[in-house]
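Structures incoming, each one as structure tokens.
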Structure P
């Protein structure tokens, strides 16, 4: 079951918990891989260890974070 708080923006920076987990996980994987790019499938696999997201939800959030999604 999804926690609705995962999708509420934080008052400090406007990021949701899901967005923060994705960004934190991406940063960790980039460090592990020596600053190389991180494949989306690898990132998704690590993110779902921390939060329950469908692939579609993950893609939607990722698109919004990189500026390729609808506002």
Structure Q
């Protein structure tokens, strides 16, 4: 009967990287603190990490949007 239930990662093609886990954890902490607007999420990530992957720059709204789209398509 368990085959009828949703598996939380049924669409996952691979295990998440350490960076993806850290980003997801940080976003979950932000959401649990009622931070839901894009600019506030960007500020939260810049304060608490992780830094953007493959860059030494800080998060921007454009960079976060692009990264979330990339991860969603991955």
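Values as computed for the structure displayed
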item	result
Which of P, Q leads on Cα Rg over 2.2 N^0.38 Å, largest value	Q
For distance in nm of label points 7 Å out along Cα→Cβ at positions 11 and 35 computed as 3.8, the structure of P, Q it came from	P
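None of the figures in this text is laboratory data; all of them are computed from the coordinates on show. Nothing here was measured: the structure is a model prediction, and the numbers come from that model. Cβ atoms are built from the backbone, for glycine too; each structure is taken alone.
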